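Each value in this text was obtained by applying a stated rule to the coordinates, not by laboratory testing. It should be emphasised that the depicted structure is a prediction, and the values quoted were computed from it without experimental measurement. Cβ atoms are built from the backbone, for glycine too; each structure is taken alone.
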Structure 1
Amino acid sequence: MDQYISPEEQRLVIEKLYYSTDSITSTNKFNKLYQDKLGKMGDRTLRMYDFASKMKETDFKVYDIERFTKEITGQDIDLDSL
């Protein structure tokens with residue numbers, strides 16, 4: 001069975017990656033940098049695999065992406081295995 005990440009969860013992960021307290025501003029900043037390459041984030045539910053694949057293409061630390069995704073969703077992802 002596929003696992004999914006909601007738009008709100010995506011925004012919260014992105015907020016934490018920017019060490020921010022505003023998920024909307026953080027997501028807008030993220031989309032300005034990466035939307036052309038990855039597509040818009042935080043606007044629709046994604047399969048966890050798709051989310052992880054996109055996040056792997058960013059400049060954020062793999063450890064932080066995995067840690068914050070686990071913290072927000074309760075789901076483990078392993079970017080090194082993608």
Structure 2
Amino acid sequence: MSQRIIDRSYVGEVLQRIYNSDFNVNISLIFTGGYFYMESEGSRTPLHGTTVEEAVTHLASRLSLKFPASTFASWWDNNFLENREQ
């Protein structure tokens with residue numbers, strides 16, 4: 001499976017769906033030194049890419065993998081995942 005980078009026009013919708021999701025996590029998106037990081041539970045994880053589109057794509061992909069039974073994961077996989085295994 002591969003992941004395509006979302007278009008800038010989807011960044012807001014993806015972040016809003018993460019916000020409205022059924023996850024029980026606190027997430028901060030941090031930009032420093034030209035790179036994006038996800039901070040959760042006291043640890044900082046670098047996100048792939050240097051654009052907001054790349055960072056939000058990586059964040060959404062990580063959440064989709066961490067919470068595969070969530071409504072967010074279902075929406076994300078159906079709309080943005082390429083080459084889904086049959």
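With respect to distance in nm of label points 7 Å out along Cα→Cβ at positions 30 and 46, the largest value across structures 1, 2 is given by 2.
Once distance in nm of label points 7 Å out along Cα→Cβ at positions 22 and 54 is computed for every structure in 1, 2, the highest value turns out to be that of 2. Source structure of the calculated read-out (distance in nm of label points 7 Å out along Cα→Cβ at positions 6 and 70, 2.3) within 1, 2: 1. For helix-only ellipticity at 222 nm (-39500 (n - 2.57) for each DSSP H run of 4 or more, over all residues; to 500), the calculated result is -12000, so let me know which of 1, 2 that is. Source structure: 2.
For mean projected area of the Cα convex hull in nm², which of the structures 1, 2 scores highest?
Going through 1, 2 one by one, mean projected area of the Cα convex hull in nm² is largest in 2.
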